[in-house]
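Each structure below is given as structure tokens.
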Structure I
């Protein structure tokens, strides 16, 4: 069994770490292709270095999020390697490009994180999820709710509820972050005495919305630590938006430092889908800077609240954020990678 894994951004690099180990343990040969969607070293190479990931077999180095050139490059790699399965993760343009290239070449495509929906078709990520699931031969859903969504939509692929590979990564790598990272000392922070925020979604990386988010953060009576995505920093600079006195702008952090920082925050305020889950697993309350989420279970158990970009709502939600007394298990048990590898190993040639 040969699997071509397509990765292109920082969450995908993290998700691929435990899954690569599980594939190897099952005797599956993995060929890794990095599209170059995230090409800044702070968003890409640092993850390979810190997580001891094998160097990709293919680096397209396209430095773009445009699907068309990625699709062509992946199609070429498929032709050279003849994989049995193309494995894609999540909802980025790299994900869509991998799914389309697999469809072009008649190779089975398997989608990790299948069946997630926010209900917001204005998000490119939502449109990507729907299209990738429609094309997938194997749909690896993180929970029963996602699998039910796929059944309701009538997608033809084989559904498998496996849990979430990001939980696998969190359980395996968070202890490593705690041992290796000294980021709190470097930033002179005390555990549970600061807020971590991230903003990178296309809808939020515009001057008007970003300015309103900063206004909300300004109203907090505590320090906010804000590792800034390159896309967001460009908007800040081009629009002349200044960070409030209580908001500390940082360059992007590697996985270990960011995990150490996020896991010891009092609150996480973010527009990231993955960080909503990680906040829950770390036991940190989350305020989501969007009006929709694909991770609805975190909202249902009151560990996450949606506020969009209203400054007053942001300030009030962050100030009052608390984790619920009862925290049910969400998105699996930390063994999703093993289940995925088991399914792939059992596929007929």
Structure II
């Protein structure tokens, strides 16, 4: 059936300016990491994307290796762009990345000019696009000069392959170095994509948000729901259809009795706020306006609708923030202590 998006879609979302740029992003963005490969029916992928756009989500985040298998998410989204969004390209922000393992051989990962530019070209082919809106260096490469990696991003913009560039999982010091190189080249860095949630606070220890504010960069945080842990899914243990069972980049051993107890207490707090646990977790990373947008994943349209509901309550009292600290970081829970690439 022909897709007609909701006429009032932009009334259902809050948008924030991305750093010092002129670009606005929805506070909830859709990531296509683990649920847009061959393991999911294509019609479900279409329904997820349609539901997202119907509710004002304009930003769709991909990478060259998303799937599974690697590359299949971009191919699937390319089909959706043709079948459903062909007349709405100028209303969409589409991003891709390169840095993790994509293909065999010496040119299949990290941050060389060869790999980044070739990967960008392959992503554009898979997506059926002339350009992406944002292209990222997916991780810092300790064995390639930063000048080479940033020079490749600069070339990607100046050659028309992308409108903006970003970096992902760089710590504060590497972020400062990367931004200076890009600024000197004449291609400002738009955005940083770090991991961040109640159980993963490395960006607080690293003062990354302060660094981004000082540099005028926006931020899009991934894993704000801790790979599904900060939802109702694990309140009673590990369900058979969960990432923990399916092995989708999730360490099942993290779900110990102490963590499950903390999740239930957080869920009770969310109920008192009139939210689901997922909504509260998203609101927490978005609190105070320091984070531009939170990147969610979905395996069904209903999860998109749940996450979009976060805009009804983005504020916390000091007591609520203290309680969240007590139930998460004060207990020493730090599931991704080494999430940044040095």
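Work out the source of -11000 here, i.e. which of I, II gives that when helix-only ellipticity at 222 nm (-39500 (n - 2.57) for each DSSP H run of 4 or more, over all residues; to 500) is computed.
Of the structures listed, the value fits II.
Upon calculation of mean count of other Cβ atoms within 10 Å over residues 174-181 from the atomic coordinates, which of the structures I, II produces 15.6?
On the way: I: 15.6; II: 18.6.
Of the structures listed, the value fits I.
Please state which of the structures I, II yields 14.2 when Kirkwood radius over Cα pairs in Å, for residues 206-277 alone is computed from it.
Details: I: 13.1; II: 14.2.
Among I, II, the structure yielding 14.2 for Kirkwood radius over Cα pairs in Å, for residues 206-277 alone is II.
Identify the structure, out of I, II, from whose coordinates Cα extents along the principal axes in Å was calculated to give 52, 50, 38.
On the way: I: 60, 41, 40; II: 52, 50, 38.
Structure of origin is II.
Comparing mean count of other Cβ atoms within 10 Å over residues 158-165 across I, II, which is largest? Don't jump to the answer; show the numbers that get you there.
Numbers: I: 21.9; II: 17.9.
Structure I comes out on top.
Out of I, II, choose the structure whose coordinates give Cα extents along the principal axes in Å, for residues 94-197 alone equal to 52, 28, 26 when calculated.
Working: I: 52, 28, 26; II: 35, 31, 28.
The structure behind it is I.
Read-outs: derived from the displayed coordinates by stated rules, not from any lab. Treat the numbers as computed from the prediction; the structure is a model and nothing was measured. Cβ atoms are built from the backbone, for glycine too; each structure is taken alone.
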